[in-house]
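*Asks:* What follows are several structures.
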Structure I
Amino acid sequence: MTDAAACLLLVDDHPLYHAGLASVLTALRPGYRLLSAPDAAAGLALLDARGDIDLVLIDIVLPGMDGFEAAALYGRAHPQAPRVLISGKDDLATQLRASRSGASGFVSKAWPIERLIRVIEHVLAGESGFETPAAAEPAAGEPTRAQDLTLRQIEVLCLLAEGKSNKQIADRLAISDRTVRAHLTETFQALGVASRVQAVLQAQQLGLVA
């Protein structure tokens with residue numbers, strides 16, 4: 001479905017996450033369009049106003065109404081639009097609650113980009129977007145690729161491209177300096193680079209950051 005066209009709506013109050021997802025889709029699925037809403041009410045307004053939204057991605061943590069409630073609300077108002085919930089957690093309880101809210105799928109911000117896109121494509125095709133643990137495991141010996149980056153690591157790359165220090169990145173994303181360093185190490189390995197400058201240049205060449 002690389003060349004397929006689809007209109008996606010992201011309901012998330014973090015502009016950086018939208019920017020990261022938009023850059024990834026532009027690079028890997030250029031046929032996809034991404035709309036954005038900062039909360040559940042704004043997302044519903046877009047669904048009410050447009051008839052071309054093929055799938056809604058909803059962050060679980062939203063101001064006001066949370067993602068579970070938003071998924072249920074959207075399902076009642078626009079049952080034809082499948083919903084996929086996004087979470088920083090990757091546990092069975094969260095996935096079960098997502099399913100019970102009427103969502104068609106679940107993705108974690110810690111998953112590789114390739115896995116996230118696979119879920120989106122399954123849901124767009126009318127299939128389940130809830131993966132089994134076995135389906136999430138990479139093939140043995142599979143080489144590290146840019147597509148193996150997580151959206152959190154794309155966020156780190158975007159801030160790196162802005163010239164932010166590790167501490168500034170940590171403060172912006174509300175994570176520890178140690179976590180930032182771990183993300184950078186994994187990102188450098190995925191991109192096949194050895195420095196921050198090389199990482200930014202490689203990410204720009206791949207279209208992952210502006």
Structure II
Amino acid sequence: MAERIGLYGGSFNPIHCGHLIVARSIRERLDLGRVIFLPSRRPPHKADEGLAAVEHRSEMVRRAITSEPGFEFSDYDLTRDGPCYTIDTVAYFRGRIAKGVELFWIIGGDSLAELPTWRRARELVDACRIVTVARPGVGGVDWEALGKLFDDVQVKRLRGGVVDTPLIDISSTDIRCRIRDGRSIRYLVPDCVRDYINEHGLYRAT
């Protein structure tokens with residue numbers, strides 16, 4: 001069986017236990033050999049308000065995954081100029097892995113609804129397998145709307161990529177709010193990430 005590699009991109013601002021639980025679940029469900037975490041310098045679909053510096057976000061990811069077998073870190077999206085488009089990241093990895101290796105791009109249900117607005121979205125669906133994980137508070141997918149951009153074969157691929165995972169109601173936005181309000185983030189992020197945030201005074205009110 002050909003190797004399967006998962007690519008998990010995001011701002012990770014900060015990385016939290018929900019990210020890690022989802023990544024492990026996807027790795028087990030799809031028999032992925034590796035899941036590569038790719039913090040983004042400037043996600044094109046998100047405002048950069050409250051975005052911690054790249055060196056902080058990358059170090060938190062490194063620390064969070066260091067003891068998890070099969071989890072890896074890549075700074076590819078951090079070293080690029082301009083927005084980090086998924087199609088470019090997938091093309092980069094496709095050009096550096098053995099022929100026949102399957103690439104999976106992991107997204108949340110909210111991102112699937114936004115997929116038609118992504119750069120070269122139709123090409124992206126053909127270039128890798130989009131894996132969509134369920135997220136709390138996200139309703140059913142509007143497949144009819146997706147069908148306006150993607151053909152029947154592509155919609156079928158997207159449908160087949162929806163994977164049931166544990167519903168972990170943790171968000172980076174809530175974590176940042178809790179820090180600004182002086183509330184605990186224990187159990188929401190790994191202890192090593194919490195210690196790093198405290199050490200560097202990240203996300204505190206200014």
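We did not get these values from a lab; they are worked out from the coordinates using the rules stated. Please read these numbers as outputs of a predicted model, since none were measured by experiment. Cβ atoms are built from the backbone, for glycine too; each structure is taken alone.
*Asks:* Matching task: 2.1 is the computed value of distance in nm of label points 7 Å out along Cα→Cβ at positions 37 and 61. Pick the structure from I, II.
*Replies:* I
*Asks:* Can you spot which of I, II the value 14.8 was calculated from, given it is mean count of other Cβ atoms within 10 Å over residues 77-84?
*Replies:* Corresponding structure: II.
*Asks:* Starting from the value 2.0: which structure in I, II was distance in nm of label points 7 Å out along Cα→Cβ at positions 69 and 101 calculated from?
*Replies:* Going label by label, the one that fits is II.
*Asks:* Let me ask something else about it. Between structures I, II, where is distance in nm of label points 7 Å out along Cα→Cβ at positions 125 and 165 highest?
*Replies:* Ranking I, II on distance in nm of label points 7 Å out along Cα→Cβ at positions 125 and 165, first place is I.
*Asks:* Given a computed value of -11000 for helix-only ellipticity at 222 nm (-39500 (n - 2.57) for each DSSP H run of 4 or more, over all residues; to 500), which structure among I, II does it belong to?
*Replies:* II
*Asks:* A value of 20, 14, 10 was computed for semi-axes √(5λ) of the Cα gyration tensor in Å, for residues 21-84 alone; which of I, II is the source structure?
*Replies:* I
*Asks:* Another question, if that's okay. In terms of relative contact order in percent (Cα under 8 Å, 6 or more apart), which of structures I, II is highest? Display every interim value, and only then the final one.
*Replies:* Details: I: 18; II: 25.
For this comparison of relative contact order in percent (Cα under 8 Å, 6 or more apart), the top structure is II.
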